[in-house]
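Okay, got some structures for you below.
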Structure I
Amino acid sequence: MKIACVCRMMAAAIALSPAMIAQPGIFEGHGDVGAVLHPGSVEYNSAQKTYRVTASGENIWGTADALQFVWKKVSGDVSVTAEVAFATTTGEPHKKAVLMVRQSLDADAAYADAAVHASGLTSLQSREEKGAATHEVQANVSAPKRVRITKAGGYFYMSVAAEGEDLHLAGGSMKVALKDPFYVGIGLSAHNKDAIETAIFRNVEVTPAPPASGQPKLYSTLETITVASTDRRVVYLAPGRFEAPNWTKDNMLLFNGDGRLHRIPVDGGKPETIDTGIATRLNNDHAISADGTMIAISDQSQEQHQSLIYVAPIGGGTARKVTAKSPSYLHGWSPNGKTLAFCGERNGNFDVYTIPAAGGEETRLTTAEGLDDGPEYSPDGKYIYFNSIRSGLMQIWRMKPDGSGQEQVTPDDGYNNWFPHLSPDGLRIVFLTYEKGVSGHPENKDVMLRIMTLADRGIGVLAKLFGGQGTINVPSWSPDGRRLAFVSYQLVP
């Protein structure tokens, strides 16, 4: 009798062991995704509401992943939320605990995740289609207590919260077109194929996104992107609309919002407003002089409330009017500081003009039918680059500073290309790309930041994002030519 009783007790203990639960908590299953040397596992503790995930795996990155994934299948818009912690602070600093939405269990499947690294780095990652490369938007917070990833239509965004905080948007979004049904869940990669690591996920929730009611809320995110890696990093996030960052020589970013010009450190912080005197209705057309001491702006606060161009000290001060005619939209400043290039509407035609920075008579450089806009000098002063609709779609063109030698730079590739910005070494241009059917440069559209190497006219994609008007209207290269600044937008239900 004693032996039978002991056996029954052992059997009961085995049946209740979290490690033996076939369906872990709210999820349907788990397993290793991709090639791993050491099988992963999950233990669910219903009393503590924790999932203890152990995993090997080289990384969740590149074109294929290796992780332990705890999952369920769902359809529609959804959020995954959890508190995330690592069992130890040793080992790989970039081991990743993730909240993941994934098309399939294939190693190279399309996905989006909110990834918390052991180092504290927290990123929204995605692979937009099967076998494509992974990209990320790094949050400007470290080691949050609670994390959420939300699928809203085709876009994904991340929310974070420190101890004692409510969840709030982390900034940036990424588009991944997933088909119903798909997998959602939690996962871990050791970031070292030979290692075994453990993460604890607490108070995990998988919830359908509520139906949208009323107008979605607009957020603006000031970001930087490293050109070599395409890694994006959030600098500043705020509700409402701000636009068009310039990058100063002392690593500050200037942007416009609510009719004023604002300044913030590249590494983040609290923006401060720059005094521009009587100019209090600025738009997203501004440029910094080559010596870094002055800022040229477009403002519509005076006279007939149509845009005029002014020049002011970069640190703030009296704004001096340059153009007498309106509307005039500032875009470029010559390397020698003597001339401004702008788009002006005169008698119903939008063309490229130049004017002495000290003031004087304007000179018309383009006469083609349709819109010519966005003029910017090359760093050597030999060309003015601009965008023109004269070929049917908006394309990047260039000409000599006197208007001669006008030639198309971007190929007729079925896209509309706007706002060319030359790298400090003059070897590359970055521009904003809309789909063929988009007229003008409207806000709140799917757009791309693309880069061209002028030597061979080769074009690559730096980022795909939700943006448009305000994203990159003005020169925004870092002084060392390694990064760019831009603004993305999020419409949050």
Structure II
Amino acid sequence: MTEKIFEMQHIDKLYGTLLANNDVSIHLNQGEILCLVGENGAGKSTIMKILYGLEQPTDGEIYVKGEKVRFHTPSDAMAKGIGMVQQHFMLFENMTVAENIVFKNEIRKGLFMDRKRTVETVKELSEKYGLKIDPEAKIEDCPVGLRQRVEILKILYQSAEIIIFDEPSAVLTPLEVDSLLETIKSLAASGKSIVLITHKLQEVMAVADRIYVMRAGKVVAERLRGETNTDELAFLMVGHHPALRDVAAPQPGEVLLETKKLSLHREHRDILKDVDLHVNAGEVVGIAGVSGNGQTELELCLTGLERPTEGQVFLLGKEVTNASVKTHRDSGMAYISEDRYLWGSAAEGALSENVLMAKENRAEFNRYGFLKHDAIKEYTEKLIKRFDVKANDTDQKIRELSGGNAQKLITAREIMMDTPVLICCEPTRGIDIGAMEFIHDQILEKREKGCGVLLVSSELSEIMTLSDRIYVLFEGKIAGEFKRGAVDEKTLGILMLGGRRDETEKIRQ
């Protein structure tokens, strides 16, 4: 008989009047890979936060190796061998990669940290699991993809027996995802027990031994991998089969956004080098690249958050190279940032305050310097309803929403800015199937209205589905430009890793 390494029985979790978990009973077997799938707000992350001690259950019982437990903090959970790689990073910006990984478990030499041994240990750990990273790099200098690797390595360093992964592949490229999935399988084969929370059903079918589907806080189905398929799981998650998308041919107009020889130098190296790109009215232009190849810096330069070292940025024919963020916004740019909390919102702010960003001086919300609170509340409620954001009320803090619902609210705010240019960076990161379909529809609707959309995404399928043209970015340079249908996913993957065009057989420009 298979040993249950943990069991959660009849768990309820109440936030005010919102029942986030409703009579949830799940278990994990020794050495098993268990997948939790469901829409945003379905309760899958909440139930795992309860197991990890980040949240307290309103009702129900938890057993680890047959022993009844109640975790008040993550430290309590770690003491029982439970680790969690969370969707939102818990890292110290001004510390190195190695310092973050060994935090609270430092390798010491006398009273002080043994930095040499620490770096060597972290390097060995990263190589062992195929998660290569520079141990001496500062976190503040690491792009999102590398920060995700640090989070995973932190848990591996602590030798947890039960490892919870919350959307771990959200920032990875297809090749990195393959490597991650192999890592997860090897961890399970070595005796680790894994819980994987993901909305990517291909990943589920690649690694799961068993699957729970959650909807509206309840477990609605349990399946063995061999008993199901992606179509059934998608149906169980959203209650209908996802529609096939047929994107009409573009009708591009004038150039709305353009860069000329855009370059950014930092610490004696080129982050961006001579980037020439343009976005026309009525088209979606995709940026494909492995995380850490300049995408983050490109979006910052385009939006006024970073000043390029050389080159020019033009918005609606006007140069805005060194202009402020406000000037970019006022000139006709909306921006969905890749980091929903660092740049995309005020985590401690209410939903209504976050929705108001960049609109606070509009006459519909402001009269003689005084905010129209009733109008702001009504507008926020309108966006919550239209974009199906699961929230208690407009005064709720945005950090209290699930990651996917926070993303939907930020996306709603920017799309409803009604600007001629929209920059979308990872717009569907951590988003479930139903919400992803809706956001994709909104992006295409902007395109059909004659707007220009620049889409930066680590999801190649998203880039290829939505983009009329695709630029490949490698080591801060444009490695290729392709029209829709002129390149396949495998070829893009090769170019994203620095391969040459003559190494592929399928490039047709």
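The numbers here are math on the coordinates, done by the rules we state, and not lab data. Remember, predicted model here, so these are calculated numbers, not experimental data. Cβ atoms are built from the backbone, for glycine too; each structure is taken alone.
Below, the figures for the structure above:
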read-out	value
Ranking I, II by FRET efficiency 1/(1 + (r/R0)^6) of positions 83 and 427 (r between Cβ atoms, R0 = 41 Å, to 0.05), the structure that comes out highest	II
Parent structure of the calculated result 11, given that relative contact order in percent (Cα under 8 Å, 6 or more apart) is the read-out and I, II the choices	I
Source structure (of I, II) for percent of Cα pairs over 34 Å apart, computed value 42	I
Structure from which -1000 was derived, helix-only ellipticity at 222 nm (-39500 (n - 2.57) for each DSSP H run of 4 or more, over all residues; to 500), options I, II	I
